[in-house]
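What follows draws every value from the coordinates through simple rules; no lab data is involved. The structure displayed is predicted, hence computed values, not measured ones. Cβ atoms are built from the backbone, for glycine too; each structure is taken alone.
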Structure I
Amino acid sequence: MVREVRIHFEGHRSLRQGLGQFFRRWSSRPRVRLIAGGGREDTMRDFVRGIWAHPESLVVLLVDLDGDDAAGLRTQLRTRVATIDPQLQVHFMVQVMETWFLADRQALRDFYGADLQEGRLPGNPRVEEIDKGDVLEGLHLATQKASKGCYHKTRHAPQLLARLDPERVAAAAPNCRGLLDILAEVAAAHR
C-alpha cells in the first residue's frame, strides 16, 4: 500500500499551498506531499531522485506541457532511470497551469470580482486545446483593469489554485482528470 503521494511539480514553492488545497478538495487521503522543483529540468531531476529515494510512495511528476511532445518527455524520463516502475506517473498541465483557471471561470469571478472582463478570456471549453500564449494573453487582458491588479503568477496563482473546483477542472481538462483519477485510486486503497 502506498504511504503517501509525492508530487514533484514544476514551479515556485509559493504554489505549494494553493495546489495542496486543490488536491485536498479532491481527496484528503492519501497524504499528498508537494515538492516544488522550479524549472522543468530541475523538477524532472528531483522526480527521478524521488523514485529511487521513496519506493514506498507514489512519486508523480506534474509539469507544463508547453506544446511539447508528451510521449517524447516520457521516453526521456525512462532513459534517465534504468529500471523504472512500468506505471511511470508523469502528468501534464496542458498547456500551462493557468489553463486550469480557464476551466473554472467561477473561481476567476470569485477572485477578481466585477473587475474581471470575462469576455477577453479564450472561449474554447476544451481548455487544453488553447495555446499557451493565448491562455496567458487572455488572463492578462481579462484582468488588466482589476483592482487586484493584472494576473501575476506568484501573487495570484496560489490563491486561484486554492479556489479551483477539481470537478470543474477535470471536466474541461482530461489530463487533470487523469491525475485526479490516480489519486482517487490510491485513496480507495486506503479505505
Structure II
Amino acid sequence: MSQTGKYKFFFLNLLKGLGWLLALILLFVYVKNSLDVKSNEVLLHYGNKPLIVYAIYIASEIVMGIIPPEFFMIWSLELAQFRNYWVDVTLLAIISYAAGTITYFFGRYFNTTVIYRYVRKKYLRKYEQLFGQYGGFLVFVAAITPVPYSAICMLVGSVKYPMRKFFLITLSRLLRFAVYGYLVWQASLL
C-alpha cells in the first residue's frame, strides 16, 4: 500500500469523525439553547450518578464502542452537577484506552474460543482486509477516527501484533479525547 493510500484512508475516516462531531455539536448547541435539559428530573437523576454512567460507558467501549464518547463528554458538561469536566474527559480517555487493551488481550489469548470466532464472523472480518493493507497504521486510524477502536484492538491482538507497538500506537487515543473534549467544551460556551 502506498503512503498516499494510507493518508487518503486516514483523512477520509478523520473527515467522517469530524463530520459526526460537528453534527453532534450542532445538535448539542441546539438542544442546550432551546430546551431546558437541566430541569428534566430523570436526566438529572441519572446524570448525577457517575457510577451508572461510567458502567454504561465501560460496557459500550468494550462492546465495540456502541455509544460515541462525545455523548459522555456532553453528559459531564450538562448533567453531571458538581463535577470537573476535564477530570471526566481524562477518565473517559483512560477507560477507552483500557477497553482497547482488554479487547487486545482478549483477541490475543482467546482467539480460538467460540466467542471470538462469533465476534470475528459477525464484526471483525470486514477489518481483516484493512489490517492486511494498513497493518499497525489501522490501529492509529481507529484510535483517532470512528473506525471501531475496540474491534481493531481485538483483531490486532488475535494476530499477535507486538504489544509494545500496540501500546505506543494506541496512546494516540488520548489525543483524540483531548481534541474532541476541547471542541465539545468550546461548543458548550456558545
Rg/Rh (Cα atoms, Kirkwood Rh), for residues 19-114 alone: greatest across I, II for structure II
Origin of the derived value -15000 (helix-only ellipticity at 222 nm (-39500 (n - 2.57) for each DSSP H run of 4 or more, over all residues; to 500); candidates I, II): I
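Upon calculation of mean count of other Cβ atoms within 10 Å over residues 67-74 from the atomic coordinates, which of the structures I, II produces 12.1?
This value belongs to structure I.
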